[in-house]
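Please treat every number below as a calculation from the coordinates, not as lab data. These numbers come from a predicted model, not from an experiment. Cβ atoms are built from the backbone, for glycine too; each structure is taken alone.
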Structure I
Amino acid sequence: MSKTEVLLAQKAGFCFGVRRATKRLEELLEGSDGRTVATLGPLIHNDAYLDRIRERGVRIVSFEELEDLIRSESGRGLVLLTRAHGIPAEQETELSRRCAENPGFCVEDCTCPYVSKIHKIAQEYDDGSHVLFLMGKAGHPETEGILSRFKGRKYVFPDSDALSKALSEDPGIAGENAIPVLAAQTTFRADEWENAKKILQKLYTKSLVFDTICNVTDFNQQQAEALSGVCDGMIVIGGKESSNTAKLFQICKEHCADTVWIERASELDEAFRTSHAKVGIVAGASTPDDLIEEVVETMDQNQTENFGEMLDAQQEGATLNTGDVVTGTVEYVTDAEITVDLGAGVTGIIKADQVSDDPSVKLTEQFKRGDKVEAFVIRVSDIEGVAELSKKRVDSDKEWNAISGAAESGEVLEGKVVSAVKGGVIVSVSANQIFVPASQTGVPKDGDLNSIVGNTVRLKIIEVKGRKKLVGSISRVQREERRAREAAFWDSIEEGKFYTGPVKSMTSYGAFVDLGGVDGMVHMTELSWKRIKSPADVLKVGDVITVFVKSFDREKKRISLGYKTEETNPWTIFTTNYNVGDVATVKIVNMMPFGAFADIIDGVDGLIHISQISAKRIARPQDVLAIGQTVDVKIIDIDYEKRKISLSIKALLEAEPAPEEAAQEETPAEEAEAPAEEQ
């Protein structure tokens with residue numbers, strides 16, 4: 001048979017969390033300060049690795065054995081490393097107590113940062129109003145550590161089918177009014193996770209979902225699926241207690257029937273090594289590099305050099321320094337911070353204030369898992385395996401030249417007022433901060449600068465003071481824009497043109513209306529068809545009204561406005577709606593010896609002559625009517641030229657039938673026609 005082609009996954013072996021833990025252990029062993037080094041349970045799930053560190057004197061102890069070890073090593077001192085999977089909250093508290101009581105005892109927390117993120121989620125939502133749904137393996141150290149930080153109602157599901165079954169059997173499993181929180185063990189299968197999200201969100205639309213699968217785990221699973229789809233043999237390397245290795249084996253087995261799971265090269269039999277044309281190799285996140293190399297060498301001696309190159313490629317760029325600009329992939333987002341995979345054994349953290357100066361910005365709305373982010377390295381902690389990053393620093397540097405150049409070009413910029421400071425405000429423009437003196441903000445003298453915080457404003461750069469120091473003016477742009485509006489207004493104004501605007505101020509003789517940056521005046525006589533004592537009888541400041549131009553003077557910048565129109569003329573309204581002979585309901589408003597005046601509509605009254613008030617003769621109107629009384633009248637005359645209206649109550653009374661006539665009308669027809677002898 002021809003030579004076997006061996007394909008090694010692009011990323012194989014230690015994830016950065018495991019590498020971080022094992023690196024710290026190596027540093028302690030090489031330090032040779034005489035202290036005993038121990039791990040609380042297996043540091044990682046790989047028996048070959050554990051055998052090696054035991055040979056170097058590392059003690060692997062259970063929590064129950066720890067007390068005796070602390071006592072026995074009190075003279076030499078003891079350093080205890082917690083495992084990458086994390087430990088239960090109760091143990092963490094107890095370890096802190098023992099460190100305080102035993103000066104020679106200290107603890108190194110080697111919990112993977114991805115696991116720590118899930119711990120924070122569990123603690124944050126353990127408030128009685130949420131229930132935790134965790135996708136993972138029950139009893140696994142990582143799962144137990146997560147659950148210990150959530151005291152409320154919680155459930156663990158090994159796969160999406162188990163979740164679906166539980167929800168179908170009890171749709172109210174979350175409890176009344178509780179909000180489900182869905183998270184996953186960092187090594188959970190990505191495809192199962194996607195199914196789980198759909199299942200839960202279909203039933204609980206308000207559920208909170210956190211993508212907590214480690215990006216290395218996700219990537220390794222994708223590689224396993226891709227390789228197993230093109231190979232006729234697959235080798236999965238990793239400890240038999242390793243959850244993520246088990247997932248890799250499961251995926252490979254689904255796509256390649258001849259898949260083997262081994263911990264060491266010695267477990268490969270001759271038949272497997274010689275019976276395949278193409279063999280793929282993947283390894284769990286807790287598999288040491290040298291064990292992977294042994295397997296590759298066993299398959300093909302010619303692969304040794306290539307393997308070394310592959311490992312070098314995986315570690316390329318692993319060194320980060322303060323001041324570097326790096327590009328990473330968003331792994332996890334909250335509104336407080338973004339977790340970024342830098343592909344260098346280091347997790348990048350970008351806090352909200354290093355994304356934007358605007359505190360109202362929602363990171364969860366701007367970023368999602370998988371997005372590429374370029375950022376500036378602020379600080380690197382090799383011990384924690386974390387780099388603090390700043391996105392706004394990179395954004396600021398990119399935009400600086402364009403923004404500073406606006407000082408010469410006079411370009412108008414747009415930004416958001418993020419804070420009020422002594423003497424002015426700070427405006428953020430493309431991650432650059434521009435100081436605007438109080439006198440340039442457009443806020444009146446002694447006004448509250450906080451009133452414009454949060455506003456989006458337009459401004460110009462008026463001064464550049466060295467590197468990254470800019471001074472801007474909002475009021476300068478406001479003045480220029482106001483002048484432009486005024487010029488456009490005077491170019492378009494004409495008599496009879498209508499405008500709608502607010503009443504800005506009032507005097508004893510009229511009201512001033514804002515027509516769009518230019519004021520015009522409505523004289524009191526133009527405000528109403530009725531006589532008024534003051535403009536305040538009709539309007540108040542702030543009212544929005546429609547006016548029209550009666551006349552204007554461009555030179556003196558004066559505009560005379562009209563408000564009342566023929567359509568609002570009460571006489572026009574009356575003559576449009578009433579005619580002689582119509583009946584109207586009116587209100588008595590005044591009495592004279594010769595009759596009573598009554599309002600027909602607001603602004604139009606008519607006279608009921610004393611002779612038209614009653615069918616009987618009366619001495620004065622007050623004998624029958626009272627001011628404020630409402631009566632029905634008939635319009636008997638309209639003098640259109642003099643605008644006088646005659647009304648009559650008597651005309652309606654005369655139209656009513658006499659009592660005897662009414663009685664006659666009510667007599668049944670058959671009775672009226674009956675023979676005389678019957679009547």
Structure II
Amino acid sequence: MQGDLFQRTPLLSGTDTDAKRVEIRAYFLATFNRYERLFEMLAVDEAYFIKPIALRHPLIFYLGHTATFFINKLILAGLLQQRINATFESTFAVGVDEMSWDDLNDAHYVWPAVAEVMAYRNQVRQIVEQLIQTAPLALPIDWDHPWWAILMCIEHERIHLETSSVLIRQHALEYVKPHPAWQPCAKSGAAPQNQLVTIPAADVRLGKEKSSPVYGWDNEYGQHEASIPAFQASRYLVSNAEFLDFVQEHGYATDAYWDAEGLAWKTFSRAEHPTFWLKHGDTWRLRLMTEIVAMPWDWPVEVNYHEAKAFCNWKKAATGLAVRLPTEDEWCRLYDFSKLTEIESGKPATSNIHLDHYASPCPVTEFRHGELYDVTGNVWQWTETPIYPFTGFEVHPLYDDFTTPTFDGRHNLFKGGSWISCGNEAQHSARYAFRRHFFQHAGFRYVVAESRVGVAASNYETDRLLSEYAEFHYGDEYFGVANFPQALAGIAIRAMGDKPARNALDLGCATGRATFELARHFEHVTGIDFSARFVGVAAQMAKLGVLRYTLTEEGRLVSYQARRLADLGLEEVSAKVDFFQGDACNLKPIFSGYDLILAANLIDRLYSPGKFLESVHERLNIGGMLLIASPYTWLEEHTKSEEWIGGFKKNAENFTTLDGLKERLTPHFRLIQAPIEVPFVIRETRRKFQHSVSEVTLWERIA
């Protein structure tokens with residue numbers, strides 16, 4: 001771009017608060033003003049109110065959205081006390097993420113006039129500028145600092161500088177016009193023949209520290225390390241010319257190249273070529289933001305993930321090589337291999353990025369990075385990696401839905417940034433993910449690698465019951481009450497003394513915490529629960545070492561939790577456990593030969609507790625221990641009253657569950673100590689808890 005370089009993301013450290021105010025004010029104004037200049041490419045007011053694509057709001061929404069974001073977040077952070085326009089700050093608040101490609105939303109909105117929104121933006125500009133000049137400031141500005149919200153709002157607007165430019169590119173030509181501040185590249189020539197470059201094996205380390213002096217989004221923080229085997233990568237991004245071969249060889253018409261999701265999208269959209277390609281007779285042309293130009297064959301092709309993946313599958317079939325898209329880890333390996341560093345201040349970037357060069361892509365041969373080209377910049381590069389949280393991920397309280405909705409396996413990361421990626425987007429640590437059918441300024445390079453692509457489980461469990469039990473087992477302690485499964489496991493282990501500790505059974509294991517705790521002492525522990533959903537959560541914890549779930553705060557408000565075996569000191573025992581679905585009243589014969597059976601809060605949930613108690617000895621070795629814990633909450637919905645083993649009158653006298661246990665178990669067990677009471681607390685919402693007490697009895701098998 002001509003003129004001064006677009007200001008870089010400021011450092012948030014230092015000692016001179018006056019200078020930092022000046023720097024952040026300049027960063028804010030540069031961003032706010034550049035964003036408005038983007039909308040100057042709209043030719044008429046009508047262009048603000050016509051949807052460029054059916055799945056997104058019209059551009060008037062995006063003009064207002066970034067301004068209302070400032071007010072909403074600054075109020076949330078306590079930096080502002082009053083609203084400017086409550087209606088705007090509601091109307092323009094949400095509705096950004098593109099929906100599924102077949103989820104058409106024709107909801108009716110009454111949008112304000114362009115002049116009204118611009119007047120509102122002017123008010124926001126004045127308020128934020130005044131805030132930056134006068135609000136108390138102590139350095140450094142970190143994650144917990146009130147001023148973090150200011151940087152969050154500025155970086156948020158820089159994101160929408162890019163996403164709004166894509167919508168402008170998708171608008172009808174009659175609604176847009178060229179602008180001197182947004183001049184595309186005028187260079188084009190013969191496309192290069194792509195080649196493979198060998199990338200040696202090495203380790204990569206991803207994740208940002210909280211002490212980093214540069215703003216980051218929540219998904220960038222934490223730790224991730226990986227060992228990357230040697231692989232090959234295309235020297236250049238895939239050019240329009242290289243992709244043309246795929247088009248001409250009927251790549252869009254050959255269903256075998258498309259996975260199920262891609263095929264469904266292709267069928268629905270009736271795509272026959274990249275969305276920004278236009279065919280006039282035998283001639284191809286390319287749609288840019290405000291004009292159509294002769295096809296620049298040496299520019300990178302711009303496609304969605306499905307098209308990029310189908311190309312790789314076609315090339316794999318044609319060459320016999322293991323061609324695919326790179327993973328996020330592999331892209332980071334390319335970055336390290338090319339010895340790239342962050343963009344410097346005061347000089348143009350060595351990539352087509354940050355609006356330093358063009359308002360469009362440029363030839364794939366222009367920016368060399370060692371043996372590769374365009375490792376960063378030009379267009380975003382699709383990866384095979386659905387976005388997932390790093391170890392140590394936390395949700396920022398001011399923007400708890402920035403990343404978490406994308407942890408659904410449906411949003412893939414792309415890396416490297418495009419020509420318009422600015423601020424945080426242009427940082428090496430940036431992690432942005434979009435739905436796979438999404439159109440951005442995005443293309444791809446391919447790799448040849450035999451290693452399989454692993455997909456991290458990243459979904460946050462939203463089923464309320466499962467989340468409550470995940471918290472009950474692995475979460476915080478409340479009101480000073482110790483973790484219940486851990487407490488029961490401790491009682492059981494102490495009761496075992498010097499007895500053999502080969503195999504244990506956690507019957508009614510729910511989400512599995514006691515199973516892991518018992519594995520500290522036993523050689524192997526089996527967890528069984530009637531609920532396949534509970535067992536699935538436990539098995540996920542054993543396999544991945546992490547559970548992610550939402551907790552209800554109040555109403556529809558939730559918080560996001562991540563619990564890890566490593567944090568509980570249980571990572572080393574995960575290989576000693578396994579989980580099965582099963583019926584405690586009708587277990588398979590294979591589940592026998594145990595030295596301990598733990599039945600926690602189980603008997604008053606069984607359809608036939610008597611049947612269970614009369615046969616449980618068959619599962620235990622002689623001398624083995626049975627621990628039964630229960631609050632004795634007998635309910636008809638779980639156990640017919642005729643099946644209750646206590647909690648009623650018998651021979652006109654009170655007959656307790658403990659009486660029933662003694663009656664049923666005495667032929668094969670002896671009660672080895674007096675019952676003890678163990679409390680437990682289950683969190684339902686931030687202010688509602690179940691506080692119960694379970695009676696624990698310990699029985700030794702004698703016959």
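Computing distance in nm of label points 7 Å out along Cα→Cβ at positions 340 and 524 across structures I, II gives 4.9 for structure II. The value 11 for relative contact order in percent (Cα under 8 Å, 6 or more apart) was derived from one model only; which of I, II is it? It must be structure II, since only it matches. Here distance in nm of label points 7 Å out along Cα→Cβ at positions 452 and 492 was calculated and came to 2.6; which of the structures I, II was it taken from? Working through the options, I get structure I.
Tell me which of I, II gives 63.0 when you compute mean projected area of the Cα convex hull in nm². The read-out was computed on structure I.
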